[in-house]
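Input: structures, listed below.
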Structure 1
Amino acid sequence: MQVYLLEDALDLWEATIKATPAPAPQGLLDLVSYLLPCVELGTQTLSKVLDIIESYVILAPREMIEVHRAGMFDAFASLQGTLKPEANSIVTNVVEIVIRAAEALGGEQALSVVGNELIRSGFLPTLLEGIEKSHEAHQTTGPNKRYAPLETIVMTDYFSVLSRMVLVSTTMFVENVRVCAERKGRTIGSDMEWVLEEWFRHVRL
């Protein structure tokens with residue numbers, strides 16, 4: 001019964017926010033703090049919750065970046081590696097929308113804030129780790145061959161996030177890769193090498 005009630009509530013929530021013109025009323029924005037924990041409630045409602053988060057980012061990007069970015073990226077990071085490709089695509093699309101919105105709202109300064117949050121939450125390090133492990137797997141052949149941990153469509157979504165960074169600011173992209181590399185005691189040059197090799201390999205598929 002509780003699941004059905006939640007589904008009905010989410011349907012109403014989604015319909016309301018999609019019908020709301022900007023600027024959104026504060027009462028509707030205040031509900032975001034109740035929405036983000038819903039990502040932990042299970043797969044039956046997850047796609048709907050992610051769709052509502054996406055609608056919020058489109059409707060009120062400044063509010064979502066300035067007030068809710070930490071909770072939002074923490075929620076996304078907690079989902080990595082557990083999602084079906086379709087749900088993963090929603091998450092990465094929302095991240096792209098946030099990056100675009102940050103560039104429009106505050107340029108390099110806002111992009112730096114979003115980049116720092118992507119790293120702090122673990123979202124970007126996990127994304128890069130998945131690409132790295134896939135690159136390592138693709139170097140193996142014969143009886144020692146290993147299979148990449150990321151599905152092709154997930155890899156595409158991950159590279160879409162990196163592409164969005166490059167498009168809005170090469171500074172953001174390079175700085176984020178540098179920080180993630182140095183946290184592992186490595187140089188940006190060594191990490192950029194496998195990132196680009198795997199990127200070009202993926203483009204050729």
Structure 2
Amino acid sequence: MFTRHPRRAIVSTTMNLSLIPALLSDGVFHVVVEAPRGSTLKLKYEPQWQAMSVSRPLPLGVAYPFDWGFVPSTRAADGDPLDAMLLWDVSSYPGVVVPSRAIGVLHVEQYQANHDPSARIRNDRIMAIPLEARREHSITDITTLSARVRQELEQFAVAATVLEGKDVEILGWGDASAALKVVQESARRQGRKATRRRARVLKRRS
């Protein structure tokens with residue numbers, strides 16, 4: 001069972017991780033780790049199985065520079081939970097739930113369907129610092145990172161998908177407040193979807 005705690009990372013094996021609340025407190029939200037730092041394999045959480053599954057291997061020579069996952073109870077523009085990367089100097093484990101704060105957002109656009117240029121969508125990535133991080137407290141905004149680190153994060157976003165037919169385009173960076181706004185909007189979008197789903201169920205029962 002998932003237990004709410006404002007500063008503790010949690011591993012859950014008994015519940016649907018996608019249903020964990022997105023927002024914990026003002027400026028703090030949950031991130032569920034899928035692929036840990038150093039992984040050369042992209043993992044994806046499957047709510048119906050309550051387990052991680054293999055999405056794909058990354059291209060040769062490419063590995064996740066930081067823990068990668070999603071913000072639960074959110075719906076991004078592409079219909080999936082909002083992507084998030086945890087910029088700390090350790091690796092965790094798939095399924096760990098990490099209370100975090102935003103430092104920025106990488107704005108990304110790509111094909112809506114692989115290898116299909118007929119439509120493009122946004123697929124922004126939240127950059128966050130775990131509350132339990134010990135050596136990253138001074139990082140409060142994406143501009144705190146060097147230009148070189150930001151450029152390498154951009155190149156990772158491209159390199160990780162280069163052979164998948166997504167045609168990823170980097171649109172730029174948003175600051176910590178812009179990132180938190182994306183999280184909040186994605187949580188509201190998922191909330192509206194859940195409300196509509198409940199309304200349909202009630203209508204069928206009536």
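Values in this text are rule-based calculations from the coordinates and carry no lab data. These numbers were taken from a predicted model, which means no experiment stands behind them. Cβ atoms are built from the backbone, for glycine too; each structure is taken alone.
Assuming -25500 is helix-only ellipticity at 222 nm (-39500 (n - 2.57) for each DSSP H run of 4 or more, over all residues; to 500) as calculated from a single structure, say which of 1, 2 it is.
Values: 1: -25500; 2: -7500.
Of the options listed, only 1 reproduces it.
If we compute Cα Rg over 2.2 N^0.38 Å for structures 1, 2, which one ends up with the highest value? Please report the intermediate quantities before stating the final value.
Values: 1: 1.09; 2: 1.01.
Going through 1, 2 one by one, Cα Rg over 2.2 N^0.38 Å is largest in 1.
The value 17.0 for mean count of other Cβ atoms within 10 Å over residues 84-91 was derived from one model only; which of 1, 2 is it?
Numbers: 1: 17.0; 2: 19.6.
Label of the source structure: 1.
To which of 1, 2 does the computed value 3.9 (distance in nm of label points 7 Å out along Cα→Cβ at positions 44 and 132) belong? Could you put the intermediate results ahead of the total?
Details: 1: 3.9; 2: 2.8.
Answer by label: 1.
Which structure, out of 1, 2, was relative contact order in percent (Cα under 8 Å, 6 or more apart) calculated from, if the result is 21? Could the numbers behind the result be given before it?
Details: 1: 18; 2: 21.
Computed on structure 2.
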